[in-house]
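Undergrad: Pasting the structures here.
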Structure I
Amino acid sequence: MIKEYESQMEKGPSVWHMTKRSLGYMLKIAWTEKKSVFFLYILKFFGAALSELKVLLLPKLLVDEIMAIKSGLPLEDHMQRILLYVGLTVGAELLSRFLGNTADSSLNWYSAYFDRVLQYRLCTKSMEMDFQYTEDPTVLDQQNKAKEGISWYSGGVIGVLRCFYEVVYNLVLLCSVVTLIAFYCPLLIPVQVLAMAAVCYYNVKNQKVNVEFFLKLAKSNRLFGYFFFDVPSYRHGMDTRLYDCAEMFGERGGDFAGEQIDLWHEQSLIQRKNTYKSNLANAIRDGVSYLYMGLRALKGIITVGDFTMCASAASRLYGSLMGIGGNLQDLTQKCSYAYQFLKYLEYPDALLKGEKPVKQEGEHTIVFDHVSFRYPRSEEDVLRDVNLTIRPGEHLSVVGLNGAGKTTMIKLLCRLYDVTEGRILLDGVDIREYDEAEYRRHFAVVFQDFKLFPFSLRENVEAGDCLRPADDAFFEETLKLSGLYEDAQKLPKGYDTTLFKGFDEDGTELSGGQQQKTAISRALYRSAPIVILDEPTAALDPLAEYDIYRKFDTLVGGKSAIYISHRLSSCKFCDHIAVFSDKTIKEYGTHDELVNLPGGIYAEMFAAQAKYYVDAVS
């Protein structure tokens, strides 16, 4: 499904398809979220129409009155009309600016509002899409295109609607000025059309260049953002200073900045030639237009006032033609950028989605049946023919060298990825047949690279089960089980103390061990029937680690538990041990069985660690 989708996207949809989809999407958001935005464009239209009336018609009427007086007609017969036209000009100007400014100032606020709507949808998609996409560079590049495509490249909802409005307005203006010109100076129409065609041709070429370079810059922009915004963040501050690598990061970032500058320079050189040719077409248009209108005025075919009106109308005709052409190009270009957002939102599911409910009550049996797995876009298996049964209430320890596939096994069990071959069964049912969200609620997991959030301690722990009603007693029980309770009592604002200082200067910076206990508390708060702990004591001191081991049975109770650890002494607390090596399970048994297995991997690893501690003590 994914390969078919990406193959279709590589072929590229038509400009018409991208424009129709993006414009329709933006209009739908505007109508659904803020219908009043369309009223603002109506105000803007009337304000602009008054401005055109002031430019086109009123100057002609004033000039004709002045020329009448100059020709010898009585001043008093025309002065009243001159004053009326001047008053109308002033009134039209004031009202036009009032309506336009009112609409524009409100649209600026709407722009910020709609930006939040689009960003919310982008963030929601990023958080809800299948996990494997978060490690896929193609998807990450598409995410960056989406993020930039709905921001300054397209202008978001208001940016697209503004272009659409300009197209509609210029169509109305075109009809109006064509009527005037056809009556007074009809040959001006083909002159303006031919000039506009030439200008549009070169603008289309520049637009294609814009889109081409936008796609070229997508990956470079993501890397540039990483080196200039992510790397300098405070969370990397300790490593940056201790290893004195700021200069190296700066040089790497400079390389990507230089790459962007080179691309922009190449883009400007290509577009400059098209712009010069467009300017030449404009100059020829102006010369031919004024020559034609001047000859008609000298021959007396039109009055001086008519000449003034036709000059303005010719300018507005060309402006409306260019407005239609330019705004259509701008609209298609903005919609092309915004379409990258739609592409991202429409990324298909990577995993099969079942609907079968999971048994809520009773115990659960997990079976890995000839499971093999390779990561997407990789040709090499990470796991190969893994067979394993975890019985209800069993505590399983998973050990092995780094890269043996231990954490990958957990990702498969949690359905962050689907197996490449074989199947994983829960209670005899392939886990791909279960409802995904309901299935995951049966697991409480602490990964080695867990993440805490800059929220309160309470919110971080309660994030383990957002559906559970507030329960202070159970909340405190999880803190006591993880060993965090006493530390939590000392926090400035107790359980409501914000973690980290990034968004709250009164926040607290927990130690590595305290953070790990918080993550364990969050997992326990979920109260799921299957507990998975991936290196849960890596950041704890020996006493805290011993306390976790001592309370291990209490922590997981009668639940099924999978415990990944490099500290083999912890394996004594588990019923069975699975030893991963060469991408599969090489040994399986109890601690006593495996430690006494001659030439066994586990026995060798355990002896090496024991020797280290004995040597350290001696």
Structure II
Amino acid sequence: MTTILDRINSPADVKTLTLDEMAQLAEELRALIIKTVSTTGGHLAANLGTVELTLALLHVFDPPGDKLIWDVSHQTYAYKILTGRKPVFHTLRQTDGISGFLLRSESPYDAFGAGHAGTALSAALGMAVARDLRQGPEHIVAIVGDGALGCGSSFEALNNLAFTTQRLIVILNDNEMSIAANVGSVAHYLGKLLAHPRYNRWKTSVERFAKDRLRLTWLRHIYFRLEEAVKSLFLHNVLFEEFGLRYIGPIDGHNMRTLVSALETARRSDEPILLHVSTQKGKGYPFAEEEPEAWHGTGAFECETGRSLAAAKTMKYSEVFGQTLERLAGENTRLVAITAAMAAGTGLSGFSKAFPARFFDVGIAEEHAVIFAAGLAAEGLAPVVAVYSTFAQRIVDYVIHDVCLQRLPVIFCLDRAGVVGDDGPTHHGIFDITLFRSVPNLILMHPKDEAELAHMLYSATRWNRPVMIRYPRGGGPGAPLPETLTELPFGKAEILREGRDIQLWALGDMIPLACHVADRLQQNGVNAGIVNPRFITPLDQECLKEHAASTRIIVTMENAALSGGFGSAVGEVLAEAHFPGVFLRFGWPDQFIPHGAFNVLCERFGLTESAITAAILKANRLLAARGKKSASV
């Protein structure tokens, strides 16, 4: 049976559809998204909520000439399907397939790439100014989620908008959620706008009259000012109009006729305008409608039941972190937990219920989270900030200036450190070591397993110093959580296997790989020791210099960027010690790592047992040959 979707190969085809056909296409798109994500995994709830909005945008505007800039862009699956990527949509988030986010390199329709929140308004404003300077005709549209609106960068853009351009369209996609439920004054304000019945009844009737009757510019101007005055009666003030944007809304984000009409109005506007669109996250899939946070990002699942198809694994590092912090908070009333719209993802959902007065979700505002934590620490509390490594990129200045310079005891826990696979370069957490290891006063650690993470967190609460602990996505080797938490010897590495010929300094989750490499080397007559560094800073220089004096090859392995990373720190010490042997580093190269299955990426970039073993054996042969040559001379 031929569907409407079968006839759609480009945005031009969407323009030929009637509103009823577009409504039917919306259901077909949802079915395709659910079916595909059930196989590939991905962001489901957010994408189901923006289907009608996407169709309406493509019906009214003309990308790639008109620029559609999506904040975060994890809600653009329908957009990808309708902009020429339908034939390859089944490769979503797969190795060498299409990305789960927008990429300028993937399609001319992707006007601006994004994977982090809060970028759309500033980028759109830049594009609008570029358009104005060259006197171009195109429309610039920023689609911003209500969670992203709480970002400081979004407010900075709003503050400059009205004084910078007169032609910019902002779509506020309000689903009352980012990943978790939105928090803070902005979310409360938007809720008031959506909920006020008298204002909405008045607005509907006046908008209908304005659309049909008011054509003259001066009459339209009077209507706009009158509407603003009436809004003030109902809502005290209208935030966006104070920033200089003409406000229209709230608009039903699943009513195609209303959406198209509002977007046509915005298209004709001769002043900056904001459309407040109300959508339902997870719409069309009952499981996602009921639990949108749980279905924000998902692995493969069974469509009919919603049952996960992922194999049962060991406890995730995020769960270990959350459970350990709860345990510590029960004993230490000074402990407080802070996250940036990621309570569930970082493992803090349990803590938020057990200690609600000591849990703070600041929304998508990582920078504020750090300074807020510094203020708490300055007053004697013990704040723990939990964020993903990729989002910690935003907090560098605040960690340096507000925490470490003042030597305040804030504990940072960086989840998803290292390559995270399917989410790709916007979400890989490979730069944290490079960004933070040179900061004075900061202790930086990486655990080898779940139990060591628990000991590290306990130790961090006792050192009265800034501490950062990085750990990977998912589960570890399965080490049981310890009954008794002990303080780690400060700055000391752990010898896991003695060796005389080669020393493998493997950081955290690279230790299992180091064990396999050591076994392979042993089969080739080469004896290798294995070291769990534990500390990136301060590095155990005493142990390292002992190895430099007693072995001929030292190897580092890390799930992080090589440039300025853990291996670089080891290399600096070896250079000072005038190490005469061979030093090899294995990690991620100086480039953005694409999305793909973790094992495939490791194969591609030489982070495998066979590749590392071969490189070490080659170096060993060269040293042996050099020794023979020296002996003969």
Structure III
Amino acid sequence: MSAPVRQSFWHALACAAVLAIAGCSQSPAPDARDAGKELNGLVEQYFDERLPLDPLYATFIGDNRYNDRLANDLSPEHIVRRRELEQRFLTQVQAIPVESLTEQNRLTFDIFVRERTTMLMRLSFPGQLLPIDQLYSLPSVFAQLGSGTSAQPFATVADYESFLGRMRDFSTWADQAIVNMREGVKQRVVQPRIVMESVLKQLDDLAVEAAEKSIFFQPIEKLPASFTDADKERLRAEYRQAINETVLPAYRRLAEFVRKDYLPATRETVAWSALPEGAAWYRFLIEVMTTTSLSPDEIHETGLKEVARIHAEMEKVKEQVGFKGDLPAFFRHLEAEKDFYYQRPADLLSGYRKLKSKIDPLLSPLFSNIPAVDYEVREVEAFRAESAAGASYQAPSPDGSRPGIFYINTFNLRAQPNFGMETLSLHEASPGHHFQQSMQLSLSSLPRFRRFGGDYVAYVEGWALYAESLGTELGLFTDPYQYYGRLSDEMLRAMRLVVDTGLHSRNWTREQAIRFMRDNSSMADSDVRSEVDRYIADPGQALGYKIGELRIRALRTKAEATLGDRFDVQEFHNEILKDGALPIDVLEVKMDRWLAAMTRQSYGKDPQK
């Protein structure tokens, strides 16, 4: 599919989706029940057929039927099967008479069509030739699973036996990754050198000398006491053999290939637009990550305006605390002052756990629905800490047996200022990611592709950034430095709009991007470099945060202005969250319908008359 066709096709789809959803408030035709039944049967059938092609996804959503396998999703055969699946169900769903669907089923229809179309477009780009980066590619995720602290269960003998199968499959995947990267070199579809230098360090750290030193041996060191002695002895022997003869050699082959063959072929450029059809590819990624039709230039300019606005707020904080000097000097003061940083990782983790106890009781005035599943604070694993983000969140298991996890990176304590703790906790945990993702998983009435999917960055990350802004309403940010921490994190998201588009559409160098972030924030140099390298490896993803937050905040402002003293913040938040993650344009239309209904209830008439 050519670049112009890709762009026009995506814009046509987006417009059609919004127009279709806008008509959802019309009364359904008499055959709505039959059409709805057909639709829900179809999307459930799709979900069932998808899981064997994506067994890792099944594990993360708590479906353990495929825990013994790992898809070779890089192979040509797998890509053909996935494309066939997406096209077949897209064709079938488009035959359903949409005019007869109820409002909720129409929402399901439009999201399903969008996702199938998006996946087909994604498969038209050669992403399989770039199988590894330093962020969340399989070699890193697989090590997390194998540690026994992630989604892979290690509670029964059968659980342990299942992961033996996955270890065998990982070796196959690793060899396919090497084949694909060789082909990428031929087609000039290769990673930037800076990305693969970080990858190589991760691979070397995982390719240890012996099983007993490997992260994959950790579950064996924690064998349940209920296992028989015979099973314990057998599993120790089988794991030792599988790790020594299968897993570690696979990591070594990957590391050796990257070191000797791939690194010399990597590119010095960092822009996605430097790849074949890279400009169209980046535009597609923007549309996927923001679920808007905003251009790179529009996003860049929005970022610059937000940076200027937040700077003005930071100036107020600087004056409030009595700092003498300009804003750049204030940034360096915050970076250098030892009192703003913990000296021990354990103290940082303890600080976040205490903050959890402080925030949890404050939430009910703004939220009528509190997640039943809790979350816990954990340290990022050592093998990925150097290149991992400062913090992240992992959703709980759907049955609630595994809590949500708020990961804190303690690799560089100078990148974790204590003045940023309140805002970071609001974002990653409650009422940010933990609220949104826990609630979505609890929506058992939704089709499974919506309950367990909906990876819409602008919604998910936009909500989390919006959640940060609730700190003042919750009684937080009373310390001006904590409020500065809120502004600092907001500045990060604003700078991302400038830097991501600068790198990938304006030919910024890595050094230029680093300099922009250093000049406009008090972030530690190591944190800035990690952030910039993240945008290089995962273009477009970082744009969803600020774009989503601006749209959600605009929805609240509109609701407050329209409803006046009838505005109920609990009801507004419930309406935003109650249907799970949605494309931003879909959310906006849905909230307009809600607002119109609320207005009719309040005034007893059509607000347009």
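Computed from the coordinates by the stated procedures, all read-outs in this text should not be read as laboratory data. Note that this is a predicted model, so its numbers are computed, not measured. Cβ atoms are built from the backbone, for glycine too; each structure is taken alone.
Undergrad: Here mean count of other Cβ atoms within 10 Å over residues 469-476 has been calculated and equals 16.5, so which of I, II, III was it run on?
TA: Values: I: 11.5; II: 23.5; III: 16.5.
It traces back to III.
Undergrad: Give the label, chosen from I, II, III, of the structure having the highest value of distance in nm of label points 7 Å out along Cα→Cβ at positions 349 and 405. Don't skip to the answer; put the middle values down first.
TA: Details: I: 2.6; II: 3.9; III: 1.2.
Between I, II, III, the highest calculated value is found for II.
Undergrad: Starting from the value 75, 70, 54: which structure in I, II, III was Cα extents along the principal axes in Å calculated from? Show your work: numbers first, answer last.
TA: Numbers: I: 123, 54, 51; II: 99, 58, 52; III: 75, 70, 54.
Only one of I, II, III returns 75, 70, 54 for Cα extents along the principal axes in Å, namely III.
Undergrad: When helix-only ellipticity at 222 nm (-39500 (n - 2.57) for each DSSP H run of 4 or more, over all residues; to 500) is computed for each of I, II, III, which one produces -12000? Spell out each step's value before the answer.
TA: Values: I: -21500; II: -12000; III: -19500.
Among I, II, III, the structure yielding -12000 for helix-only ellipticity at 222 nm (-39500 (n - 2.57) for each DSSP H run of 4 or more, over all residues; to 500) is II.
Undergrad: Also, I was wondering about something else. Using Cα Rg over 2.2 N^0.38 Å, for residues 149-364 alone, single out the structure from I, II, III with the greatest value. Spell out each step's value before the answer.
TA: Values: I: 1.60; II: 1.28; III: 1.48.
The structure with the largest value is I.
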